[in-house]
Structure 1
Amino acid sequence: MSLASIRPIGLLAALLAAVLPAGCRLAPVAHGGVVHDLPSAARPEVEGPVVGRSPWGPDDELGALNRMTDASRAAVLARIDGGRVYDLGVEYFVGMPSWHVLGDPRFQYWLTHTPRGTAVDDPAGVGDRQNALVSYTGDAVSFYTHMGTHIDALNHFGLRGEIYNGFRADEHLGDRGWRRAGAETIPPIVARGVLVDVAGAKGVDVLPDSYAITADDLREALALQHVELQPGDVVLVRGGRMRTWPDDEAYVRDQPGLGMDAARWLAEEQQVLAVGGDNLSLEHFPVSGDAGTWVPVHTYLLAQQGVPIIEVLDLEALAADGVHEFAFVAASLEFRGASAAPFRPLAFPLR
């Protein structure tokens, strides 16, 4: 089915039909996928997982990012070899792949000032001579926060009306966003980064549509790369989906990505700092029928384990050069209360 062929009124139904497990029904959800509390008479009885409580205390909003310390930052920065810098972000542009199939806005760009327009309107009141001398260009953008290279805040997905560490939508979500665990709480990340090239390990450019990456796949790739994970690593998983960028339909539909046992292995056994991928959703779609939620990796990592998710990473240059271990340095925009923010990750190879 072509995305272009879906009528707007059926966009959401079409995507949900593709990603929901058979027989799965959704409770009402708010923006960011967080279930709102309903009056008791209308609240559905829901079985399934509950949000995790932070081992760093009842007020914690950082989750796994607490594993980053002054010592860990200093240790990885001291190993930078001073050579090439890899930019893992993508450009933002009109027509870029996005979650528009869920009704979210595409990237929009428009000019607010142009040299010729300024000469006509003289908005600063400086006169013809100055407007002829100074060429003024200004512009504005509008976009869904979960597009382009971005990081998900811990409030992005929750369970039963709560997000990670038990912050409740009825108490902490206002008309101006979440008052807890918003994108503004995400600190600059400086950590050891590890590329796990699953597509490369399997000898393919791109994993098959909807392929669920397993923990065994991650272990196999790491063994071939002769790299071991360490607690506090930022782990970036390559399925090769960026090879289809920026083809909207090819990039968005039936995404290969992380499966649940791989997510559990990374979060619980490897104690990672954050997990990223080169696709739009990190996890694979559609999910299996026994997944429990329609976004099991998101609800598990964000709502249960407090592990941030990084999406739409360009990992092709790292993979081509065989750079599997590096200093990962990145910061996001401080969008107060938001469920995600644009992210600019850089990778510095290590000595």
Structure 2
Amino acid sequence: MNNKYQIALLLFLALCLLTGSLASSAEEPDTATPPPHSSPKVQVTTTDLPELPLELTSFGGAVANGTLFIYGGHSGTAHSYSTAEQSDQFWALDLKAPKEWKQLPSGPRLQGLVMLPYKDSVVRIGGFTARNAEGEEHDLHSQSGVSRFDVEKNRWLDLPPLPEPRSSLSAAVADDHIFVIGGWALKGEATQWHGTAWKLDLADPNATWQPLANPAFKRRALFSTAHDGKIHVIGGMNADGGPTTRTDVYDPKSDSWSQGPNLDGKPITGFGAAAHSLGGHLYVSTIDGNVQRLNEQSRKWEIVADYDPARFFHVMVPWTNKQMLLVGGANMSIGKFTELDSVEITTD
């Protein structure tokens, strides 16, 4: 990793910590119920899976039908955005026989997007595209495109576009529905933080995006995932005050929001995190280099594992019924990752 990347990341994180101290403190849900009083242990180790074909942050990543898919992302130095530094590549790794990454049909250059599993394939949502060349003044534009990859036909199929362009967003899938929350719209020099949220019924070929009850926040660089029939929205950056450890919960049955417990840590802990539900528990991997698990009885997050070096702007996806994978992302000291780490859940 070069010095420019390290310096930019250090300056940015220092700014986040400063602003955060002044402020108030991309799958199907796993519905298995853990045994009473169970306390599964967690450990993070490096796998021998094939490394990513390129270094990426802010990309789309998901596992569908035993295959890990990744799309797009940022391959340049921190806070340098250009056409050349955005990926349009689409890759797949068969986790049942993980010999090598396979390149699939590409699409638009995107970062700050979300990719979600649906049945045997994936859906990509939003993101932004840089229209400027490297070294030129940034000209960044959020996108409204939504597409599903047809595995049999080996091509992308367009779905109804988002009601507004959106990047740095979060999204989750549950019961055939996509739920889109947070993010902003970049329009060259203009920026609009979104206070709306939407859902789309993937099982209905004639479906259109339907509004959800508006969340009581405007955040980007957040992460959403389905757990126990609800959508948990974790951390991110506030429109009016820096990073946050706040979590919020959307109930699709009542179309209502409630506030969840804050993550354990400083405001920056919630920035660029990744989450997944496994074995009846909800887990979050943070920029602090720890894995936190939601204790729903005590309504608090508990640190259950530490790992070094830490990652942010990565994804955490399922591997086995007791393992998740940490994929991509960056660390402010060493740069971007190509190695895949395993988050393994064990019981006494």
Structure 3
Amino acid sequence: MSVAPIELWTTHLPIERLHPHFRSLAANPVERACLDRWAAGFRDANNNIVHEFQTKFSPAFWEIYLYRLFLSLGFAVARPSDRPDFVVETPQGSVAVEAKVTEAGPAQAPVWTPIDEVPLNRERFYDQTCAKLSGAIASKLRHYRTYADEPATRSRPFLLCVNPYDSPHFVMQGFGALTRVLYQYCDPTFTIDRNGRVVETGHRRVESFTTRNGAVVPFGVFLDSTNTELSAVYFNPRATVSKLFADPQRKGHSDERVFAEWYMVDDGRLHMQEAHPSNYRETMADGGYLMLNAHATHPIDPEPFFKQGVTICSFDADRRVLTSRTPTPFLKTRITCGVVPDDFPPELMVKGKPAHSTE
């Protein structure tokens, strides 16, 4: 059955209620067309995706991205009216999927703030994003348990897709925050062996984080034997609006550019790429991470993700060894330089430029 297209861009809300990312994209017909292609066939199960996209942006953007991601992996995608957020049909069977994002709090710099205006304190940044990720995972697990025994989800893998849009620096974190939250694994140390290979010699273990008001946020979701229903966690710090530049049907300005950094597993080197969007390609999955729960009751097959550019992470809790299986090439960073349309409304600018991140 065909699904009526969702109208993301028509709004009757006053401009002050519109999210800066939405305002920026809405004023650019090239960006709008790309995102409409992502959303083609997306079923607005709860009749709130448009309002959420226009006012909150990140939660709706993440769901639309995930929808297009699952289709690109060859999965059939259903959007139940109630729960979960998605049911995807893989070659190994159906998987229940929940989507979640974290965002900046009231006293924190929002994600659209120019990065050079927000000093980076690495430990404070990781403490903040880890605490938010831990809370987000815990809340989704509680939600999942309210319907885990229903026929559509019983005896099937459960995949949580979470992305931290909680700081202008979120694109810099790689998988370091989630390895703390899921495995209590932090800051590995390395040495070079006699053959010139990099060998991990140890790491710092972080079991919890204590907030300023004294609350303890525990880490180690996948080390807890009560969380075996959670099969894996997927996230992608490259899942920003800049991924629209990889759309093969994009018809942008001749001066647009993409600067990408690809990790080549075979020789351990970084390959730098500069291209016009028409000559640049990346998959919807490129830049992503799939973190596996070694104790999952119903494991998820990582191969479709790996084949499309996702690093697969697993952890041996007895030996405390983190293994990451990384495809070649793997997207490490991406910076885009777009061209603002001549008729771009000046009232939609933030600090003299469109609001969305270029990373």
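Here, each number is a calculation from the coordinates, and none is a lab measurement. Keep in mind the model is a prediction, meaning the values are calculated, not measured. Cβ atoms are built from the backbone, for glycine too; each structure is taken alone.
Out of 1, 2, 3, which structure matches 14.5, 44 when Rg and Dmax of the Cα atoms in Å, for residues 92-171 alone is calculated?
Details: 1: 20.8, 63; 2: 14.5, 44; 3: 16.1, 50.
This value belongs to structure 2.
Comparing structures 1, 2, 3 by distance in nm of label points 7 Å out along Cα→Cβ at positions 124 and 204, which one has the largest value?
Across 1, 2, 3, distance in nm of label points 7 Å out along Cα→Cβ at positions 124 and 204 peaks for 1.
Taking -2000 as the value of helix-only ellipticity at 222 nm (-39500 (n - 2.57) for each DSSP H run of 4 or more, over all residues; to 500) derived from one of the structures shown (1, 2, 3), identify that structure. Mind showing how you got there, number by number?
Numbers: 1: -4500; 2: -2000; 3: -6500.
Source structure: 2.
A value of 7.6 was derived for mean projected area of the Cα convex hull in nm², for residues 116-219 alone; which structure in 1, 2, 3 was it taken from?
Working: 1: 14.1; 2: 7.6; 3: 10.2.
Computing mean projected area of the Cα convex hull in nm², for residues 116-219 alone on every structure in 1, 2, 3 gives 7.6 only for 2.
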